[in-house]
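Every number in this text was worked out from the coordinates using simple rules, so none of it is lab data. Just so it is clear, the model here is predicted, and its values are computed rather than measured. Cβ atoms are built from the backbone, for glycine too; each structure is taken alone.
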Structure I
Amino acid sequence: MVKRSVEAMMDFLSPVSLVPGMGPRRVEALQESGIETIGELLYTFPRRYIDRSMVVPLNTIGEYLDKSCTVSGTVKRVRLEKGRRQKFRVQIEDGTGQIELLWFQGSGYLRNAFEPGMKLMVTGKVSRYIHYQMVHPMADKVPEVGGLEVVKYVPVYSLTSAMRDAGLAQGLFRKAVLWILKNLRHYPRVLPEQLESRLQFPPLERCIREIHFPSSMEGFSLYRQRIKYEELYRVALSLRFSRRKFEMPGRRMKAGELPERFRRTLPFQLTDDQQKAIDVLYSDACKPDRMHRLLQGDVGCGKTLVAFFSCLPALNEGLQVAWMAPTEVLAAQSHFVLSKYLSALGIESAILTGGTPGARRKEIVRRLYTGELRFLTGTHSLLQPSVKFKSLGMVVIDEQHKFGVKQRVALQEKDPASDFLLMSATPIPQTLAMTLYGDLDIVTIARGPAGRKPVSTFMVPEIKRPQMEAFINDHIVNKGASVFWVAPRIERDDEFEDGEDEIKDAQTLFKNLTVGVFRDVRSGLVHGRLSSEEKRAVMNEFTEGKTKLLISTSVVEVGIDVPCATVIVIENADLFGLAQLHQLRGRVGRGGGESFCFLLCSARASSEAAERLRGFCKLNDGFKIAEMDLRYRGPGEMAGMRQSGWGDQILAEILDDTNLFREVQEEIGRLMGDN
């Protein structure tokens, strides 16, 4: 009864925690990826589909050697082979031939999933070892009634590192979407009824269902067109209301003597660009209007330092500061740096994340409410209703493109008179910035500190891996180098996906590297599945130089400052965007000496991907890289939209079809009664 009532009340604004299988860890991973509600999860559309609409007879399977295809057959034999590396084998036949399905992982689950006589539909890459096989295929039971009533076009989603680290694989994500589509009864009306009717759009429910799980590819463009128009409508509406919120009055604030006191503690001089940016921000703080600024600059240009200077007017006036970062790792690194700055001024600070113990959390929330605590650094935890400020004067959001519009607005509403500074190490092209942010003022740090050498960047073919490893080992042993080694995921997925066997994972890399060339090197492993304490311990050891080789996922993408780190290796570099690669490369070379970045590609990398990476190797200018990324991948990851694959397409369409976006904005203006 309770379950039915929950489902009956569920709508787009309901939390994703209602979905079966979404425990606290996975919910937090989704939140880090900008997905908090049922609606946001439904609007994370597939980036591509696995076509299972054509079933291949097994007597023709040889024609598909080294290719992917779909077959259907009856289980003839099931066998578990035990040993140092367990293997699970399933043999199926369809009356014309037979094939073996082989798994090296997940035998505990698989041994109970298949039995002789069961009818299966299987998709995978065909290989041959004595006989034809599919290794780690996607295998689904065919219902006894209705024949091949299985999904013909299987959606494949862009899962972030945080999702993968929390065990949220493709299969579980699909199940979550299916559960929502089955149980959700209340869909919102975003477009006015007369507009929807005039444009002859299908109902929203049908469009969402058909985009996630197409019954056929006929009519797909119409479903997509409706969602595209609606997304443009949402973006335009959000921009309109966001701008109006910042037309409210703010506070006049002056920094007083704090800047000079802090400047005297620094062992270096500010650059001209840094000082110009600070002057602009102080000019904003003195005005009665709310500051609404985007501070952007290349990796290592000193944005954190400049943003800290921007907080001094609020602190001088006795107000509070909130500093929000997208991950626990970045929040901890920021707190480490900022607390040093603040202690020099006699100001206490604290950090609040999902991993903060309950007792400590209560104390922080209490002292924040009374005004005793003046400076708080944290993650999404700062957005929670229980976190209340006595008088919030300044909000800083680091890596702002990792947060959605709703999250940014939620934090600035903690005090409707607070100033607001967004930070981004991913430079945004001016055309995109004007389209998306409109009257958001942008201040840019164009040049970083003098004397920093560019990172030498090379593409390394797989055949040269041994030489690269020997070079790196020599740098560790003889030059004391610290090394980042980045993989795109934490572990291998058990289910089939094209090219899956070529995608490296952090756990396997750690296992292989620490018994090979680097067996005598002290190594660490860090990823999002570790607890906050474990991550902190691993990162501290690496920062202090006790660990010389750190294998990780892209959790180290931003904010990690290890001056002795001079080498970074990025596996499957073709799977990363150029802006993300530039961020990762920015983890090395901070000590001023010679540094290296090695990019390894999967064999399946396209010629376009290789060309993109060759161009990246020649560039160290973040603004030029941003323009190249915009050309190759679309503006999604630079503009602050969720990296669902769909966000990139929608924003690319804003730029490619500005007339349509302007039309949507004018439509909203007419509805709002604009002149």
Structure II
Amino acid sequence: MEPTLLLVDDEENILHALVRLLRGAGYRLLTATSGEAGLLVLDNNEVHVILSDQRMPGMSGSEFLSRVKDRHPEAVRMVLSGYSDLAAVTDAINRGNIYKFLLKPWDDDLLRANIREAFERYELGVKGAQFTKIYENTVEGILITDGNSYIQAVNPAFTTITGYGADEVVGKTPALLRSDRHDETFFRTMWKCLHETGKWTGEIWNRRKNGEEFPEWLNITAIHDPQGRLQQYVGLFTDITEHKQAEEKLRYQAYHDPLTDLPNRLMYTEHLDLALPQAERREQLCGVMMLDLDRFKNVNDTYGHEFGDKLLITVAQRLRDSIRKEDTLARMGGDEFTFLLPLVTDVQDVARVAEKVLAGFAKPLTINGKDMFVTPSIGISLFPNDGHDAETLLKNADAAMYRAKEQGRNNYQFYTTDMNALTQQRLSLENDLRQAVERSELEMYYQPKVSLKDGRIVGAEALIRWKHPERGFVPPGDFIPLSEENGLILPIGEWLLRDICQQIRHWHDEGLHPPCIAINISGRQFQRQNLPDLVAQIMADSNIQPDDIELELTEGTIMSNAETNIEMLVMLKRMGLSLAIDDFGTGYSSLSYLKRFPIDVLKVDYSFVRDITTDNNSAELVRGVIGMAHGLKLEVVAEGVETAAQLELLRQYGCDVIQGFLFSKPLPAGEFAALVKADRRLG
């Protein structure tokens, strides 16, 4: 902003003298020889300070400046005139139309000083107006007290948030907002921090005028005068009710199955880990009961996945009716449900629960007006007889469940040590898996990721496939968990990294430059300290750059040891690699950690995307995750997009990138390359 000064005087020699005096002072100088001419100048220019003569024909200086105040109140207005004119402008000064009266003839230095002061006053006025605008329009509540904590002023946002008007709180202390959530120790700690550091920031629960308690994020600052004496406290606060609700939704989702609203594997395992030592102390049994629906795949294949999902919801409700209040029922995934029966005194108590469950399935389930008869196979393991830890008990219950299927289904079996059929099958699969790399049975497929901005392919996720010579394609869900358990994931993961990087090099050699390829890193790979060195070596061997690949890690992997994992993520990030959190929402990420992770991409899990067109909760959760991610400057990728309706909602929510069968299934390297060359775009 160029400081602009308007000089108004009917004597041109005086105007010339003033211009000569002020020409080198850094001002833009405008002149007028009358009040009327001055008003015309003001209408066509932004003027900050006005210096006007008093005695002018047609319109006096005080009249002129009075009109200026009405039309341009922000301009600082001064009169430069003889002493005899002071009486004529006294009333205008008293009314605030004129800021200052300066005498003719003038002292050059004093006049310059007064004009500098006038421009400083203008700047203060602008800043004051800006502060007032912020104070009155900010969505943050502002509370100002004196040094004794008596309220002096509040802004409109304070009233919006708390329900209290200024007239109801001025002169009182903020204690009138206090809820019952915090004890005296909390407030003593707050005041101690304020006295020692001059500020305090944190979350606090207060109470609105209507009695409703609410959480706020509060920042209190102590204001001191130049001598260091306490003058005021200023509190800025934001109502974080919606933020807390969104966080609670994420927390709830982390521990519950989105389809049935039952506890999920994470909650079940935590409950089981708590129940085992309790049963040991009381010298009682603890029952683990695993249930799988018989031939559920046939239901999905015949009636479709939507029908299958409704069936699972109905089954979950029926199972709830079969358990005791103290039991835990969880959906582990697919059509697999697990019961936890803590503090059991007799094996027959567990058997009675299993019989009650079976009896419940004797009646048909009604889905879309159709009666369906579904039967379960149930396997049971007992603590301490069949295992002393959650993993062993679940594994043995699973083995017993498969024995129940072998025995004709629709029955329950207790685990016995001779149940090795499943173990033999797993050992056979494990032996074949050990040789799969050497036999070149593993192959990488690539599923494109598409920008919702322009429809272009902007990346791809590399997905492993196993083509067994006898079994055909083995689902990743069958061999990846197995490789995690037995450690084969490490050599497979290294092969996978090397194969993808070499494929990228091959594409480059052919003149094709595909977008960034995302590579899944397993939990066990990530835990190895040499991961950065391994990735760097493979990239060097393949002669590719860090921006050619992106590393994807699951939410559970990153959160398993968050503090340590931050260091590993930082090391990978310093290598120039892009980092993504995969399957976001299936675990529980503390938002405080999420802000600290040096990640670039958040991938919303398919289980959320699947239901956004039919379930408002899922839709709002996806919207919230996208908003949160964008607030953290992260790119959002939605996985498993299969329908145009899902795509449209994701567009509305501001999602950046999608991945799923709607655009393309995972493709072999050659087909993916052809797709990139063809520059196929999302319609």
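Thinking only about Rg/Rh (Cα atoms, Kirkwood Rh), which of I, II has the largest value? Numbers along the way, then the final one.
Numbers: I: 0.98; II: 1.16.
Across I, II, Rg/Rh (Cα atoms, Kirkwood Rh) peaks for II.
By the measure mean projected area of the Cα convex hull in nm², for residues 261-308 alone, tell me the structure among I, II with the highest figure.
Comparing I, II by mean projected area of the Cα convex hull in nm², for residues 261-308 alone, the maximum is at II.
Of the structures I, II, report the one carrying the highest value of distance in nm of label points 7 Å out along Cα→Cβ at positions 69 and 573. Show your work: numbers first, answer last.
On the way: I: 3.6; II: 5.7.
When distance in nm of label points 7 Å out along Cα→Cβ at positions 69 and 573 is calculated for I, II, structure II comes out on top.
When relative contact order in percent (Cα under 8 Å, 6 or more apart) is calculated, the result is 7; to which of the structures I, II does this value belong?
This figure was derived from II.
Assign the value 17.4, calculated as mean count of other Cβ atoms within 10 Å over residues 213-220, to the correct structure from I, II.
II
Given a value of -11500 for helix-only ellipticity at 222 nm (-39500 (n - 2.57) for each DSSP H run of 4 or more, over all residues; to 500), calculated from one of I, II, which structure does it belong to?
I
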